[in-house]
Structure I
Amino acid sequence: MFPRFQATAISDALADTPVVVLEGARQVGKSTLAQHLAASLTQRVAHVTLDDEPMR
């Protein structure tokens, strides 16, 4: 796995922000990064993808 320099910035943002959005081009590792960060957190995490059907 390549180093993820954004992980530190996202972890810092999560320290004082309840929601962090990862956006970017397709196939660049956003979901992988989110899963990696979620595994290291102790608080509850929700994962929502905008590729799914709209939530009603």
Structure II
Amino acid sequence: MKKNIIVTILCLLIVVAAVSISYILFSKNKSDTIEYRNNKYGFIFELPKSWKG
């Protein structure tokens, strides 16, 4: 029984760590990009501020 609790806690810690790492890696500084939003077709993407097109 005690082993099951330890395994459950370790799994939860792994999930929390994975979510935290993902958030840190994929959240970026929005000031470096320009967001293009097309409401007609319903898509959004980001371009670097240096984009010339």
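Structure above, values below:
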{"read-out": "Origin of the value -16500, where helix-only ellipticity at 222 nm (-39500 (n - 2.57) for each DSSP H run of 4 or more, over all residues; to 500) was derived from one of I, II", "value": "II"}
{"read-out": "Test item: Rg and Dmax of the Cα atoms in Å calculated as 19.8, 62, pick one of I, II", "value": "II"}
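Laboratory data are not the source of any read-out in this text; all were calculated from the coordinates shown. Please read all numbers here as calculations on a predicted model, not as lab measurements.
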